[in-house]
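I've put the structures underneath this note.
Just so it is clear, none of the values below were taken in a lab; they were calculated from the coordinates. As the structure is a prediction and not an experimental result, all values here were calculated from the model. Cβ atoms are built from the backbone, for glycine too; each structure is taken alone.
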Structure I
Amino acid sequence: MKRLPKWLRYVVASVLVLALVVGLFIAWEVGLQSGVWPLAPSKPAGWRDAPASVTIQGCYEVSLSDWSPRINMGDDAVFMTPPRIVELTSEPSRWLGSVMRPVRGGSRHLPFGYWGVTSARTVYLTWSNGFSGVSAELGPQGSSLTGRAHTFWDFPRITQWARVTATRVSCPNSRGALR
């Protein structure tokens, strides 16, 4: 068998290295998107028995940890910032579950919010503009709901993860004061 010319061996080696790098990048990206890398906080544990929605309805103060991986999002950061206080209502949403509305000023960048209970007996919260936004899955921990949140986009971008806590607070009365 005749030996390949030196230049052809270099081309073949370069193609194999490039294929390996592309394969590793794809595996890394898929891992980020599906939350299997350490960047994603662990999935929250649900209730033993599915809670009635009426027991979850009310107002919550939502807090997020820093997003991971850290990426300078520039002007797009507004699409990753949910309202600080939200009300989980019993009003049916046009999309899924029930309406989640901001308390005291919403975000014009994330005008739609909805929530519900999953088959895994956790609570999902989603804020969106119809294209991009934040989705969270939470479970009970003491008197709060805790879990993980992730970003979603209508174009290819790395998914970012954060820990999220929703603490029940008093809802405002009709005049805007907390009751």
Structure II
Amino acid sequence: MEWLDPVYASGHWVPELVKLAGGIDELGRERGESVRISWDEITAWAPEVLIIMPCGFNLEQTMKQVWSVFGYRSSPFFDLPAVCNNRVYAVDANSFFARPGPRVVEGAELLAQLIHPELFESPADSNFCQPIDVNLLQGKLTEGRDYYNENGLTVFTASYLQRRGYCCGSGCRHCPY
């Protein structure tokens, strides 16, 4: 997905990169412009893996966009096979997919690792991709793992903040950003 609101499928060289990585992108337009698509089209396609790469966004910006669009909301997104099977990833689109250049080769490798983890090692640098924690998006938090209570206040853990994937600017005690 090249944009989330409104939803755009990828275009230009990205569908070809998906193909080179062993995936299938029926909604994208190879060698064409990115195209606006509907949730009905996405639901009908029922992707097994979903890679979110808003054009020009780094990983932190992508995670903010994911939370802005899907966090604590009802959406057909949550019914997709990729989401139900925890195969949704945010990537640093700005570094690997937003413009042609040598890094698109690394982008193809990153896609292959995400699409076929059984064949390729996990990405070494977590600054370039992150699995989307669907439970967090839906507000399903686990005490101890995600938060604890202290003096009547809820304190989010470093684990929660890392899985959320961005700094909210609130001065969280355990913020890793």
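Summary table below
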{"read-out": "Label whose coordinates, when distance in nm of label points 7 Å out along Cα→Cβ at positions 120 and 168 is calculated, return 2.4 (choices I, II)", "value": "I"}
{"read-out": "Per distance in nm of label points 7 Å out along Cα→Cβ at positions 48 and 152, the highest-valued of structures I, II", "value": "II"}
{"read-out": "Structure from which 57, 34, 30 was derived, Cα extents along the principal axes in Å, options I, II", "value": "II"}
{"read-out": "Value -6000, calculated as helix-only ellipticity at 222 nm (-39500 (n - 2.57) for each DSSP H run of 4 or more, over all residues; to 500), assigned to which of I, II", "value": "I"}
{"read-out": "Read-out distance in nm of label points 7 Å out along Cα→Cβ at positions 16 and 104, computed value 0.5, structure in I, II", "value": "II"}
{"read-out": "Ranking I, II by relative contact order in percent (Cα under 8 Å, 6 or more apart), the structure that comes out highest", "value": "I"}
